[in-house]
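Each structure below appears as structure tokens.
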Structure P
Amino acid sequence: MNTSQQIPCNVLVTGVGAIIGQGIIKSLRNSHYVVRVVGIDRSDQSPGPSLCDVFYKKPACDENESSYLDFWLQVLKTEKIDVVLPGLEVDVFFLDQHREFFEHHGTPVVLNRTELIALSSDKWLMGETLERHGLPKIPSAIPETWNDALNALGPPPFLLKPRKGNGSRGIVLLCDEPDFLYWRTKIKCGWMLQRIVGTEREEYTVGLFGFGDGTALEPIIFRRRLSGAGNTMEAKVVKDLVIEQTTTVLTELFRPLGPTNYQFRKEGEIAYLLDLNPRFSSSNSIRTAFGYNEAEMSLDYFLCGNEPLTPKIRQGIAWRYSEDFVIYDRHSI
């Protein structure tokens with residue numbers, strides 16, 4: 001008997017004010033579980049709280065303070081939380097840092113392997129790791145001068161990227177030396193330059209659920225078009241042998257656990273890894289619409305201890321669009 005259809009579970013989702021957390025909630029509502037969603041976010045000024053059954057606003061304190069863990073303990077106990085699903089990268093780092101705290105209180109957290117979380121947070125180190133294992137790496141450099149950049153990467157334009165960060169945040173197109181001299185002083189954290197590989201028409205996002213030993217469920221591959229914020233705006237389910245083979249090699253190497261997202265650009269017959277996100281990504285709800293429900297898989301695996309079934313992936317295309325979300329003042333009704 002599948003008890004998940006009989007017993008409600010209290011699921012805590014973080015970052016419900018943003019697209020990833022809201023996608024996780026949507027996926028949970030479309031799962032075979034009876035869920036009571038408890039949401040957490042820094043702000044209560046978004047549609048997110050209205051999507052939850054219960055909402056908590058994060059306290060205005062530093063997350064390194066003990067009072068922040070006290071807040072978490074109160075929520076876990078008050079709401080009898082069965083499992084935690086992080087919807088923000090910053091929450092992944094916090095939860096990873098405090099694994100023992102959640103284990104002590106008997107609350108499973110949907111987290112990838114600590115080593116992969118750390119490695120994927122630094123684009124330069126990720127590139128070095130790929131090169132060390134003989135895998136395609138986007139030509140990259142941390143040059144002192146513009147001439148150093150030209151010698152290392154060839155003719156411009158280049159992309160200046162923060163070494164740490166996700167999506168398209170902080171990425172700048174450099175066309176000449178004045179661009180380089182200006183922007184290198186604006187990026188306060190570590191940065192790097194990369195050659196532009198492939199084209200926007202050959203960009204892919206891949207979702208899979210890993211088991212931590214180099215194996216995973218069959219991935220779902222989208223050819224995608226991005227919004228200005230770097231999120232997937234258009235996604236088409238595709239079969240691509242090069243992307244599939246590269247995904248298999250990377251999965252065997254990095255041994256992801258749970259929801260994992262690879263982002264690629266193809267140039268000829270080479271798939272270059274743009275990013276590896278060892279967590280839920282912004283297109284998780286789109287994957288659910290095509291039969292690949294990572295939130296449901298996470299409850300199967302992390303909460304119930306069952307290996308998720310291989311999903312039946314539907315073919316098609318999805319678009320994201322803006323929609324009004326209105327809450328009326330009760331005094332005006």
Structure Q
Amino acid sequence: MTRQKILITGGSGTLGYNILRQLADEERFKVSALLRNIHSPAIQNLSSKVQFIQHDLSDSMHTAQIFERVNPDVIVHCAASGLRPPRASWFDLMQFNVVSTMRLFQMNCRLDHPSRFIYLSTGLVYREQSRPLIEDDPLETLHPYGASKAASDLMLQAAAVEFNRKLTILRPFAFTGLHDGGNRLFPLIIDAAVTGKRLGLTAGTQVRDFCSVNDIVDAVLRVIVHRQEPLIEKFNLGSGLPLPLRRVIEDVCEKLELNANLEFGRNEMHPYEPNFSVAAITRADETLGWKPRTSLAYAVWELAQEIAPSLNLKCPSRNCGVL
């Protein structure tokens with residue numbers, strides 16, 4: 001059986017790492033991953049099943065050499081800057097998220113066989129609509145990370161048409177789970193529970209849409225094996241449930257019996273962060289048969305087991321319910 005060759009970028013991030021974990025156990029795939037640091041302890045347990053290639057995406061010559069050697073059937077581009085520290089400067093953020101992305105697509109266009117490019121965008125690309133967002137809503141934001149992803153999103157679509165290459169754009173909204181870290185919401189809450197320190201948060205009135213990273217990964221795997229007919233496909237990925245962030249946090253903490261000293265209202269929201277960010281997921285359901293199946297509380301519990309097992313939290317239901 002010919003194994004499908006998959007090339008992944010961003011394998012050290014939350015999403016990329018979890019995609020690698022799933023793909024590594026699939027005999028039908030031959031997986032290669034580009035990483036700045038191939039000696040990261042987090043990936044060592046995957047080294048027997050994944051070919052790790054040390055690479056800086058800003059090195060165009062090395063990128064071309066890798067594409068010639070790997071000759072991938074599918075490229076899954078997860079690498080991005082701006083969500084985990086250390087935070088890049090504004091222009092460095094744009095350079096990495098836009099220029100490196102287009103360089104990858106350029107190399108993809110040089111391959112001697114049809115290949116598919118799967119781009120992990122974000123729900124932050126959209127203009128706020130105060131309702132669940134559909135895939136054809138306008139891309140317009142002043143959020144630095146969202147703007148950089150929106151620029152790549154649009155440029156990739158134009159390039160796909162110009163060079164007749166299949167492109168799938170996935171726009172995950174908020175998610176958490178194994179390998180989440182940095183100054184992201186749920187790792188900070190878990191750390192506050194461990195240390196007993198007060199954690200300042202916003203008032204939590206903003207409406208959000210949270211998923212388990214396992215569900216986002218499931219969507220990526222479905223896209224990989226999905227027979228794509230149109231040249232360009234776009235899918236929002238989220239719970240589809242519009243809930244105030246404070247309610248989301250308090251519900252998770254209650255289900256896990258997680259005690260953290262949270263100070264709602266101490267921090268201000270980012271000036272360009274949307275007040276309402278929720279995905280309409282009908283297209284993913286109808287085309288991919290995808291729906292969230294893992295509860296957010298279970299995703300946070302898995303994360304806590306990884307980074308703070310001493311908390312001994314209550315294990316919630318894994319099945320997707322309200323949260």
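Derivation of every value follows stated rules applied to the coordinates shown; laboratory data play no part. These figures come from a predicted structure and were not determined experimentally. Cβ atoms are built from the backbone, for glycine too; each structure is taken alone.
For which of P, Q does helix-only ellipticity at 222 nm (-39500 (n - 2.57) for each DSSP H run of 4 or more, over all residues; to 500), calculated from the coordinates, equal -8000? Going through each structure in turn, the value belongs to P. Hey, Kirkwood radius over Cα pairs in Å derived from one of P, Q reads 21.2; which structure? Of the options listed, only P reproduces it. For the set P, Q, ranking by mean count of other Cβ atoms within 10 Å over residues 19-26 places P highest.
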